[in-house]
Structure I
Amino acid sequence: MRKVLFVIDMQNDFVAEGGALSFPAAREIVPFVIDKVKEALAQGWEVLFTLDTHTPDDAEFKKFPAHCVAGTRGQELIPELLEAIAPYQDTGQIKMLTKNRYSAFFNTDLDAWLAAADGRAKVTEAEMVGVCTNICCFFTAEELANRDIPVRILAQGMASFDPEAHRWALDQMRWVLGLELVD
């Protein structure tokens, strides 16, 4: 059995104080996310970190202020997570996936990685934490559901700048996508 923890966009521009799109609820989930990452790695799970990554003239900046520009501090994983995964860097358990759209599947190698095109077993179980619940977490969860990969959504490890949209997205993941929601 191959198990993966998805950690969605826990980057400086979304989480760190002063980040371009940072919000307090993102900082509140950091201890839970770190604990889940350490637990998953200790149990032999793989951990996939998505990194929202944009060019300076990305079309997304018509909807949101500039954020996570490639090569900037804002695009980097938060330091607390970098520290937590440091002992596991050479184990093959960690994947960093850059993406430039809400879904981690759009124009990435995620399908091949999940399906084990490299000879590993197919992913049979997944959990998800990260930001923003109603944007990148939701659209990635939807894609996983459409690929029939069982996903546990760990609500304590998700946050959004919009509390109503956060609750709506969690409900949609549970009731529409049929994913397991763990409060």
Structure II
Amino acid sequence: MLIENLLNENSINSFFCDECQENGISINIEESINAENIAIIKVDDYYNTTIHDDSRPKSPDCLIIQRCDDTTYNIYIIELKDINSASGFKVSDIEEKFTTCLDDFMSVRFGNYFHDRSINYKSIKLYFISDPYGFKSNPIKQEKMRGHKLDLLIATRIPRYFDKHLYIEPKIPNPTIRNCSIV
């Protein structure tokens, strides 16, 4: 019901899309997932279109809603960065993007949908998809490196939402959202 209700909301329905992708960085959807059970909202496009002044907050690229059954969902908040060094992002900016989606987009602007008591969130994932250290081409490097900026990102405390403890998960491009039974 959550996906259908949001699709019927005039102020947001034009921000639904078929993929979460930017500059060759993306998150894939497992082919076995029925398209009716996935909704992708371009949150950044929503804010860039609806707020035209300096009050516009930093926002993530996408919000993906995955229906597991009639009342159970997985939520993925996605920030995509095509960068080749850690100087391409600030931890505080990434944190602000996720909290904007949780605090404002999901709790204020569309809180009547996301905070419906009949909805159960199986999981809420915050994914920072990027490869600033070249881990994809050199996986051994990831095992040996410690104390890099991504470790700081992982340690960032995000307040508790929807009765879940959340943290930012760095992911190397291009991860895949799996079927609900696998998550």
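No value in this document is a laboratory result; all are computed from the given coordinates. Because the structure is predicted, anything quoted here is derived from the model rather than measured. Cβ atoms are built from the backbone, for glycine too; each structure is taken alone.
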Checklist line | Structure with the greatest value (metric distance in nm of label points 7 Å out along Cα→Cβ at positions 2 and 130, set I, II) | finding: II
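Here Cα Rg over 2.2 N^0.38 Å has been calculated and equals 0.95, so which of I, II was it run on?
Checking each candidate, the match is I.
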Margin query: With distance in nm of label points 7 Å out along Cα→Cβ at positions 74 and 138 as the yardstick, tell me which of I, II scores highest.
Written below: II
Margin query: As an exercise: helix-only ellipticity at 222 nm (-39500 (n - 2.57) for each DSSP H run of 4 or more, over all residues; to 500), calculated from one structure in I, II, equals -5500. Which structure is it?
Written below: II
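One of I, II was used to calculate distance in nm of label points 7 Å out along Cα→Cβ at positions 50 and 82, giving 2.2; which?
Source structure for this number: I.
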Next item on the list: Compute mean count of other Cβ atoms within 10 Å over residues 34-41 for each of I, II and report the one that scores greatest.
Entry: I
